[in-house]
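A short reminder: the numbers here are calculations on the coordinates, not readings from a lab. Being a predicted model, the structure only gives us computed values, none of them experimental. Cβ atoms are built from the backbone, for glycine too; each structure is taken alone.
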Structure P
Amino acid sequence: MKKSIAAGALIAMASYLFLKADAPLGAIFFGFALSFVCLYQLDLFTGKIGYFGEKDFAFIKILIGNFIGAGIVCILLRWNAGMIETAVALAEKKAALPWYIALINGTFCGVLMYLAVNSWNKGFHAGCFLCVTVFILCGFEHSIADFAYMAYAWVWSINLLWILLGNAVGAVAARLLVHENAPFFNMFNKPKNGSKGAAQKSYPLDKQVS
């Protein structure tokens with residue numbers, strides 16, 4: 001649980017940076033959070049959910065830990081000068097999105113989050129900053145960051161659930177598309193008669209997953 005709390009705290013710090021920094025610096029440097037999540041192998045929901053069905057992670061526990069960590073940071077930082085007003089404007093903008101736009105924007109963010117984490121695992125560390133910068137500049141929605149924005153503003157919206165679902169769908173879809181013969185559920189790829197399963201043959205799993 002402590003790794004998921006730490007990951008949520010880092011995302012909330014990056015969200016604070018985004019609110020305080022001049023554009024586009026906030027978007028460019030937001031990726032510091034994901035880079036340290038990957039470096040210390042912390043548990044971030046949007047980094048883990050892409051492996052749903054492939055790896056046995058405690059996804060709900062990770063999500064709760066992320067919210068706890070982000071919430072603690074938001075409580076401590078939300079009273080800084082100019083913070084609440086800026087956060088309210090951003091949170092209200094996200095709350096005003098039609099549900100299907102929230103879902104679509106969350107889906108494309110999920111794709112980029114999977115690519116960011118997977119690129120780190122393959123040694124392309126700049127992928128963290130590239131993918132994070134792209135999803136922010138495109139206006140895609142990251143569920144943990146949006147939770148932080150809403151917590152800073154204390155403005156809540158059901159769109160957070162659509163964004164959360166979109167992050168999951170996009171990340172899983174990215175894994176299935178970019179890896180040849182990537183299994184969805186391991187139960188469908190169990191070895192038969194002592195032979196190796198399709199997933200074991202063609203889809204070597206990354207050792208580190210954030």
Structure Q
Amino acid sequence: MDTTFAQHILKALQPWFTTLQSLKQRPNAHALYDSKTVAGRVRMANLQLFLSQLLPWKPSVLLVGEAPGYRGAWRTGVNFCSEKIMLGPKDKFGCFGGLDAGYQRITDDPKIWGEASSTVAQRVFQELPEPVLVWPALPMHPHQVGEDESNRTPTPDELRRYAAPQLKQLIDIYKPAQIAAVGNIGQSTLAELGISSVKIRHPAHGGGPAFREGLLALIRDKT
């Protein structure tokens with residue numbers, strides 16, 4: 001555990017946080033971290049709190065996913081993290097911990113939302129000897145127009161405009177030792193940056209076992 005490293009990286013990431021906060025709401029995509037909205041500020045605070053818990057482990061692997069879903073990161077600001085996970089007990093790495101740890105919700109909905117992909121991914125993460133840093137290619141929630149609680153696949157134009165630039169900024173600052181993609185969108189966005197990556201099956205739509213096998217193999221080969 002290296003809290004000095006975590007503090008250094010969090011400070012270095014400030015320009016990246018500013019980039020995330022500058023992304024604008026669109027009719028078919030939510031800007032998760034828009035500083036002009038209460039929800040955007042809550043998600044950013046959750047993200048920074050999560051990173052303050054995660055980064056002392058000095059994660060060496062960056063996993064690049066697709067985009068936040070309405071059941072998961074749209075509500076929490078943390079990738080592969082639903083409200084049930086965020087508001088639950090701390091995991092083996094000391095991440096999460098709910099309201100007592102300082103996490104907040106964007107609504108007062110009596111329902112605590114879960115997400116299948118987040119549940120599967122976090123279960124596998126607990127099998128690892130060290131945590132990984134996970135981030136979506138597109139840090140916005142793409143949805144159908146007029147249907148906030150829906151998901152859609154990011155378009156190639158969105159990936160060029162909003163995904164690749166911020167992802168490059170994150171990689172340039174953090175400099176992970178290894179980068180892998182979770183699904184096709186993550187791999188294609190990395191390829192746009194000229195980065196060749198191993199692709200792991202996304203845990204959605206029954207992909208949990210393949211995701212587990214792929215991630216464990218990646219970590220095993222690294223060590």
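Quick one: helix-only ellipticity at 222 nm (-39500 (n - 2.57) for each DSSP H run of 4 or more, over all residues; to 500) came out at -12000 when computed from one of P, Q, so which one is it?
Q
Starting from the value 11.7, 36: which structure in P, Q was Rg and Dmax of the Cα atoms in Å, for residues 68-139 alone calculated from?
It was calculated from structure Q.
Looking just at relative contact order in percent (Cα under 8 Å, 6 or more apart), which of the labels P, Q belongs to the structure with the highest value?
P
Comparing mean count of other Cβ atoms within 10 Å over residues 52-59 across P, Q, which structure shows the greatest value?
Going through P, Q one by one, mean count of other Cβ atoms within 10 Å over residues 52-59 peaks for structure Q.
Among the shown structures P, Q, from which was the value 12 of percent of Cα pairs over 31 Å apart calculated?
Traced to structure Q.
Suppose you compute mean count of other Cβ atoms within 10 Å over residues 4-11 for every structure in P, Q: which one lands on 13.1?
Q
So FRET efficiency 1/(1 + (r/R0)^6) of positions 100 and 172 (r between Cβ atoms, R0 = 25 Å, to 0.05), computed for just one structure, reads 0.85; which one of P, Q is that?
Going label by label, the one that fits is P.
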